[in-house]
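Scrolling down, you'll hit the structures one after another.
Rule-based calculations on the coordinates, nothing more; no lab input. Quick caveat: nothing in here was measured; it's all calculated off a predicted structure. Cβ atoms are built from the backbone, for glycine too; each structure is taken alone.
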Structure 1
Amino acid sequence: MAALKILHVLDHGAPLHSGYVFRSQSIFREQLKRGWLPVAITSPKHQASSKEPWRDTLEIAGVRYYRTREAPALTFPLLNELRLMNALARRIRRVAEMEKPDLLHAHSPILNVYPALRVGRRLGIPVVYEIRAFWEDAAVDHGTFPEGSWRYRLIRALETRAARRAAHTAVLCQGIRDDLLRRGVPSEKLTVIGNGVDAESLKPCSPDLEFQRAWSLSGKHVIAFIGSFYRYEGLDLLVQAFAQLAAAFPGLVLLLLGGGEVAGELRDQIRQLGLEDRVLMPGRVPHERIPGVYALTDILVYPRRSMRLTELVTPLKPLEALAMRKAVVASDVGGHRELLRDAETGLLFPGGDVAALAERIARLLNDQPLRERLAEQGRQWVLREHSWQKTTAPYETIYARVLERAAPYARAARVTRENEG
């Protein structure tokens, strides 16, 4: 019997670095372990963001990637999105006709699912949609348009329609599932596929001595944030909290590792507070060296602000910190509450409350047994509940049901194509 072949449609992919890419690669790795054949297409947005030279196809970690050429941007927003979707639909059809996948698996945003639905209907291939976050909510945080605007309402309606039209919809977390249920998407069409961790690559290890020397961390206590510098991450709140702690803890250092849209604002804030020698912003480091950076830290902090996106969506980075056996402090937004249990696997503080954030960090700095207990309980929980093997296991049931229901339609579509040909 031929191996199950899944054509994944992605916004962007490896070798770019992002949480989106790491999740995709983890999904593919687990599907390969099951004996399946994942194949990937990246949208025109990948090529626009990538500095790599154009290649029609390439193989990364055992997965064949097909690129979609970047198309000239148009000034009118809706025409621009239609242009992207039309280009992607053409590419999906060509690849699907070559690869002959059993199903299409389109990952958010909606710019990927509508081309997949169009091609799936034409070729008789069922479509699974996976929502990692709602595109309209991310756009609000980026300042693209305000919540409740006509563009926000339009995208929200299109998202709901796509979830109903897809053969099945996988969602990142319970918060997204609950939101779609309130919109009338049937519960039997929704399955949570949560983020996970790779226990082999993320486990307690020796500190990266090169970074320790370069960043002068020897003998220091280090609190850190590792990730992308989006505005909703609330890193300015963390800098304010650190400013309150700096005098009481002279050996304390704040490490902000990563980069993104608010990096310049953070540097200005650090300079204004006179913390240049206590707050480190070394940029990004190679992914394979991240475990050694975690090993340099004492506490990982995730001060996300409350907004629809953070209330609904669970982040990946706290799971990584727990897997690395690190104590975690996080705001009590919904996405964090779905992952962390206060005083059991981490400490939560009221979102936006700088004084409370500083107090939670100080509590852990002053209480090493508490820090150790939370770190150990967090690691055991994440290995038990959030391995990629466990979180991706429901794909087997999803795919089997979708293919069973789609079989008669696939045969009818084949007959239609043969008659037209």
Structure 2
Amino acid sequence: MDLLQGKEVEALSETDRRLATELVMGTLRWRGELDSRIERLSGKPLQYFDLEVLIILRLGIYQIRFLEKIPKSAVVNEAVELTKAARKRSAAGLVNAVLRKCEPAKRRTIKLGAGKMDAELVEAARRSFPSWILERWQKEYGREAADSLALAGLAVPPTTLRAVRDVREEVRQQLVREGIQTEFGKYSSRALVVQYGNVRASQAFRGGEVVIQDEASQLVASLVAPQAGQRILDLCAAPGIKTHQLAVALGGGTLVVCDLSARRLRTMKRLLSGRTPAAVQFRIVRLDAARELPFSSRFERILVDVPCSGTGTLARNPEIKWRLQPQDLPRLADLQEMILRNALNLLAPGGRLVYATCSLEPEENEQVVARVLREAEGYRPLTAAELSSEFPQLSPLFDSRGYFRTRPDLHLMDGFFAAVLVRAAS
């Protein structure tokens, strides 16, 4: 995925860059279905193919079945030439034969939250997910919800913007003048969901009037609710999108941002340079949040956006579902508990901490919070009633225990979890 942000891809024309992104993302989203097609069309198990050949076949079948504007003959010829270039000339005939037998798919549009789901599309979606993930979701949410989440993982997620200043309509009109159509987000007062247009080429984007940020991510940062003059700690902060939102909301005070990766911190510093309010004292600290934190003073607000499985972002990051293993979840949960415990120790009396993940898995979410709070005296989660009173527009997103939850299939945004914890005033 990082390669799509690299210099080689950036050097491509806009058309070629879009095609490269479509091929990579689409092939990763539909890999399971593509592999099933490869086995049926070739009569051979996946293990038969060298990795280079397998990747070429996946790319070819994806183009034939899902990209109507590319002629099948062009796809087949290019795949054969790629096979030769990969020094797999002996497999060129097989690649040619498999792709010539492949037929375009019947055009189907993934419509989330639109009633009865297309049964054939659902089966293709289930084939495009590791079975262990579907089994978990089915146990946690039910069969229908698991199918819905699988479909959501194959849909192209919307590009959502956050207006940096509280002038969303003004920014929207500015984007219209540049040929970019947006709609207001449903929950965030600064969210603009892009319908069409090249945002990155716009003056609004280049001038810092908008940043690309999923609406659920915006909502999580808003739960921190910073007040001018406060000290805020942002743990696990890179790449800094929520950090920027916190700085703008704070206006004036101290914002300490931390991450384990020196490279990501350097990137964040460069991206945020000149984009945060001058009255905010900005401090960057490289540290391991799972170890004792090196601060002598406490913070009125803390954001703990922990490393997680990312299963709420599989449409945006489809490689995760092929990399993640069941044993990763308990390992991540242990790490998350250590980070949350350390962070709570630095919360000032009367302060607020937001624990967040972009995961749909209970082991990383409410179970982590419950285990930590059992051992921590003087802390409690805010209730649904308290949060709904403070954030009335978000009340549908708080469950009965006060936990904030979004789901890609239900809310058309990334899947996030957040718990808002407070420390007793004395």
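When mean count of other Cβ atoms within 10 Å over residues 362-369 is calculated for each of the structures 1, 2, which structure yields the highest value? Kindly include the intermediate steps, with their values, before the conclusion.
On the way: 1: 14.1; 2: 19.9.
Between 1, 2, the highest calculated value is found for 2.
Here helix-only ellipticity at 222 nm (-39500 (n - 2.57) for each DSSP H run of 4 or more, over all residues; to 500) was calculated and came to -15000; which of the structures 1, 2 was it taken from? Before the final figure, lay out each step's value.
Values: 1: -15000; 2: -13000.
Structure of origin is 1.
When Kirkwood radius over Cα pairs in Å is calculated for each of the structures 1, 2, which structure yields the highest value?
On the way: 1: 22.8; 2: 23.4.
If we compare Kirkwood radius over Cα pairs in Å over 1, 2, the biggest value is for 2.
Can you spot which of 1, 2 the value 3.9 was calculated from, given it is distance in nm of label points 7 Å out along Cα→Cβ at positions 298 and 394?
On the way: 1: 3.9; 2: 2.3.
Value 3.9 for distance in nm of label points 7 Å out along Cα→Cβ at positions 298 and 394 corresponds to 1 out of 1, 2.
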